[in-house]
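Next up: some structures, all given as structure tokens.
Quick note: the coordinates plus some simple rules give every number you see, no bench work behind them. Because the structure is predicted, anything quoted here is derived from the model rather than measured. Cβ atoms are built from the backbone, for glycine too; each structure is taken alone.
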Structure I
């Protein structure tokens, strides 16, 4: 097979591992920077061009699109979909996952457990918003934040008021979310491929922090999931429309609650914590499912 990896940096661990896995399984692979692509979007002959060459021979594309380039990166991916190339994750699903509000609304509609969450934009009724999620302590998240950036724990009512007022002054969109105290700064990253969880790790926040992201100094170790956690992770990925997802959940007294569904989860932490060849499992999924025009949306919607 001919496989393209949309990535801005071929030296990233995840990109290198996917290249290695593709070549190890006998496939030709090329890393393509989506921001350096340009497109002919005419209806009869859609095409993608890169460094003066038409990219018209690929059977599948693996999107590793960073949050900062979501708009153009998904446009390039959508163009490949229109050309009939199989996407590991579709452009529409990636766009859903990157929009925290939209993805949480989809999960809530599907009946998947979530922390109590409120959404606001420059709200005047700060008191009402705080009451909506059960009061302090609570978590406030900028919609545009990633890897734990733009996420604040307000431990007191007054601190919550101050942060919300600050975001209001910034004219920002933000979520206010119930803080699950019993989780103790621990969450679980479930790595979903297709219809199953292939690996999971427990992430512990560093001392003095509540964010368990590995990029912020958190640590990870292998964890055994209960059936309800597995089914919750798979349902969450399916609801957003992702074939590959990192589903972050916390254990609460009410059962597993989904914090976020990530469309481009990193491979380094999960492979090191579990010892599994996740990159190889990704390529195997593509081998089984890649067929021309085998997408739900055909690049539209």
Structure II
């Protein structure tokens, strides 16, 4: 499945790689060679963004939104090959690695987790706990919703699009489920960015699972499949080995990159100013403001 999933990730731009001489500007003000937008596996960026807009509209009524999210995701599962393939891969993984009889509930957190968690709950025929950022929760099953709670140790599989440091698990999802009387026993994500999430989950007593990990192998396979070229691969591998020094060297060797960003659109210019203000990559030592 890995090669198929990698094909999906790059075909939908769920993993987007920059040209070799133009790293992406991240919100933090740092730069890097790739973005990961796992929710694009809904079929495309356009479809994913439209679904996010729908979800934002549905959340005005927490008791009815689960039904609407489930309705749209199920319709897409029945018509979109990439989305169906991704969901089927999640189901196959669960059946191979977790005893489904032990799973009492499926949970998913606001908002991108819901792209995947509702269909997993549907196919496994388990109740879905819809978790919100304000720490409220709704249980959904067979088209009906009610406030979640009063569990007695039920075991929960949390399904998510992506894991980085697992901060949302620590801050919200695990405490909320625990407060409801249930226990998050497993986490399954489509993509693990390998930034410490698995280790944090282990400390929380949660077993971490992922369909794919953002490792060098992913990009090597992408190069072999023609999605990226050799200079892009080299930039990525250098970044994965040492994010700070690789981007510092890029900036040193590309003096026009920062000045061009400062004169670009407002979003890019703001991020470039953040880089300078925070002196990321020790930029003050080799670039004059």
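At a glance:
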quantity	calculated
Origin of the value 16, where relative contact order in percent (Cα under 8 Å, 6 or more apart) was derived from one of I, II	II
Answer label among I, II for the case where FRET efficiency 1/(1 + (r/R0)^6) of positions 109 and 125 (r between Cβ atoms, R0 = 25 Å, to 0.05), calculated from the coordinates, equals 0.50	I
If Rg and Dmax of the Cα atoms in Å, for residues 149-268 alone is computed and equals 19.7, 61, the structure in I, II	II
helix-only ellipticity at 222 nm (-39500 (n - 2.57) for each DSSP H run of 4 or more, over all residues; to 500) from the coordinates reads -14000; which among I, II	II
Structure (I, II) behind the derived value 17.7, 57 of Rg and Dmax of the Cα atoms in Å, for residues 53-132 alone	I
